[in-house]
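Some structures are shown below for you to check.
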Structure I
């Protein structure tokens, strides 16, 4: 039962019960309601700030788990990167070297994937930076794996053609030179026999009597020599494929024609003294991707290690070329 309130009547000096009008009672009810509501709001605010709800606790646990999983995923990506880097290194420095293929440029392997807004849908989250960095690593890893897969496809094709390739690469001396006394001048700067100045000698000179057989040093196809080679006299050029060509100059006679296929050891012409020459010899060149390289590196099939060392020593002497 609600307690009644009394007050003293100053005229009768008696206690009288205080009776509130309905408006006063309404105002009082509104006042208490507002006070309770304000108290409830403050309590809820404090509880929201300092006491997370079960749902929030669950979400925080999930976020911590996601963050941990992303860190583990990033670590796995780094491990895969290390494995792939090892495969790329072997590919460039072992497999491609064996098959005379150029290494894949590093900038091509590590080229990024374009598009500034490629990861825009991953922005705006608490862990956006971690997510985006991991996504970039995975995309780059996928691209590198694709390039490596294509490289292995190419190496597989080269391996299937290895026998043909090994038969095509120049591997013997262009004339019979068992006693190693035919080498007159090597690759590099030599004194020109006519101009008497130091000039780059782009091949090796082998002396021999006129009419000595000249052999193709690898399988290939005879092609037409380039123009402006009059100083070389009669010339045979063989395209061996795989980026290799060989040139045989100052011939007295040529017995093959452009378009004809030749085998290693097949006679293609005879030693002569045509063009600018100071004596009977064959000027022999090896070209890789149309650039002259030292022919001494391509005599590995018909020389023993000791003979090869001797050939290197003879060809490195600074002397006068014959053409």
Structure II
């Protein structure tokens, strides 16, 4: 049987940011409605903590699909020729279980993660927000800049990374690909102060943004940390904010940005105001005043990968894109 192979460059072409944001919104609603199946990811930390291997399965109710993302995460790849996230997404159909496609996971992860932050920003940021701070200039930064430009009209963009060369390279890339001017900041605090939109997209395991730096009315997308032991925001930042998540179960098991303040006694489980899907369904309230601080804690869900893969597959069929290979799945006539 034939399987469609979609490579890294094809994924980028077949998964435009605007369409991906709409697909992510529908997938998140399906999670909050209880229509989709989504076990917690399985993660193996490799010896010496050099990297991790994760398996993320999910069933999407509509459009019906089941899939798995298998991915490695090696933060040390930042600044090399290799992405920090590498792997594949497998897409299956749900009538007879056929494997439909194998797709590059690096590009899917980058686009769908930023798209979810874009959805959160549309829901939670002030209508006039447009002063963006990007903390981190690695894999996720450029896609988050694109997503933020879809969610709000950006007036100013500042970026900070521990390596000034990375910031300069990122600013040049943003100018080339998005025609947007990025100002290098001398420190994380310099980037954050006065911003009304913040995206933290680092590989740091310790806080890079402090609550005392946050301006009234700011919205923060906290994206980079996805382990119970890692965080990008300090306790004060979480405690002063109204906190929203992609999924409660995942946050209560994996979100160090929330779990560490809870362990310190600064917050409890009720501090989580709701899931993005609940916001989209009108089941909880989002921003309630111009001056309150909101935080979206992103962990990344397998349902997002499956929804993105399904959209890519449908677009590939229409465009005649991808490469078909014989892989198997048919019953062996000699058996």
Structure III
């Protein structure tokens, strides 16, 4: 005898899913995504006239929430389309009903590509940051600086081709079609006997809440210390970082800017650290290590520091979304802790 679905079966299934405490549904309980609507609609509607007819665009907040799903689970455009159709929890998060039109993979790709223009994700990130300052969630008592590699698919180029790419020229045997598939902005680098190819996410985090308060994206070959000045601003009073960021010149610049340096001190072959310096480093490390929780969350809960985009502009968008998604989930956790 064939199974006959009941009238309330879908509702019962949804209630069952809610019992599993899905991270997306927890996020939806604590974050009002309408906060981003005005900026998204202003950006996407500028210079466009929808009065002439044609299929209306998908809701921009809906598309933004789809990117949150994609970057939290670190899945492709095709996988995102499939999972939205396949999983009730995804549909609940997006406020979609069975039978409702769902964006396909090409639409998701196009939306992300549009966000790459004019660094729109960074503007959304800054909007949230300003609100957190206004609400007193971020009080700027201390900032932690660190960076992590964000890998991309490795390019199988010859040494000659890589040298030409570094010089900003396209290898002669590359057709235009082939060149479009090559990431000429990503770079190789090596650290602790591990080889990386791609980009770096340089972040500044609030020492108290572990929320990201600023970020910069570079290719992987840029040394961490080169971005310290770019990340710091007048809001910062104290800065924590590992010893890679320390130099005499940098200490002088921080002092001139009125920023207290709690950057880890480093020894040398002919100048070992004193017991007092070692004790200070231990105290600094207790705060500095909190930034590792950010990259640990991205690696474990957000399925890795890896993106599949091509080019620095799209990498900035993808990494910016990753940082913004982390902040939204971190805010949710902070709200849960406050209510406990």
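Bear in mind these aren't lab numbers, they're just calculated from the coordinates by the rules spelled out. Owing to the predicted nature of the structure, the values given are computational and were not obtained by experimental measurement. Cβ atoms are built from the backbone, for glycine too; each structure is taken alone.
Odds and ends about this structure:
- For the set I, II, III, ranking by distance in nm of label points 7 Å out along Cα→Cβ at positions 275 and 315 places III highest.
- Structures I, II, III, by FRET efficiency 1/(1 + (r/R0)^6) of positions 131 and 291 (r between Cβ atoms, R0 = 25 Å, to 0.05): label with the highest value: II
- Which of I, II, III yields 0.00 [FRET efficiency 1/(1 + (r/R0)^6) of positions 35 and 235 (r between Cβ atoms, R0 = 41 Å, to 0.05), calculated]: I
- Per volume of the Cα convex hull per residue in Å³, the highest-valued of structures I, II, III: I
- Once distance in nm of label points 7 Å out along Cα→Cβ at positions 59 and 259 is computed for every structure in I, II, III, the highest value turns out to be that of I.
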